[in-house]
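What follows is a set of structures to go through.
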Structure P
């Protein structure tokens, strides 16, 4: 299941991040978005999702939400 299909308010564990962009992978890693880390979908918006990773909240677009496997 991808993050785009996740239920809001529920915590999930990231299984993998499937992107073809090394810079994006490095950026997500710096946010704490990598395999084995918990992630919570705060809410779904029209163009993406608000997620909570560690101590931060981030707005990610739907393309990136579809690349995060939970």
Structure Q
């Protein structure tokens, strides 16, 4: 995996993890490597999709454990 791909993966992972400092760091690295913002945005979009999937799964688990009324949307 080349450096550009590693930084795009890192940007997606940072978005999925809700890590603001990581996003700042890896965006600067993407800029240093000359990665187009459209590519960075696509990587972040994938990370946000992963994040939403994880959020939905944990909400479902919490509802199963605690009852529907205890977990708000």
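When relative contact order in percent (Cα under 8 Å, 6 or more apart) is calculated for each of the structures P, Q, which structure yields the highest value?
Largest value of relative contact order in percent (Cα under 8 Å, 6 or more apart): P.
For helix-only ellipticity at 222 nm (-39500 (n - 2.57) for each DSSP H run of 4 or more, over all residues; to 500), the calculated result is -26500, so let me know which of P, Q that is.
Going through each structure in turn, the value belongs to Q.
One of P, Q was used to calculate log10 I(q)/I(0) by the Debye sum over Cα atoms at q = 0.11, 0.19, 0.25 Å⁻¹, giving -0.20, -0.64, -1.19; which?
Of the structures listed, the value fits P.
With log10 I(q)/I(0) by the Debye sum over Cα atoms at q = 0.22, 0.24 Å⁻¹, for residues 2-41 alone coming out at -0.57, -0.68, pick the structure among P, Q it was computed from.
Q
None of the figures in this text is laboratory data; all of them are computed from the coordinates on show. Values in this document were obtained by computation on a predicted structure and should not be read as measured data.
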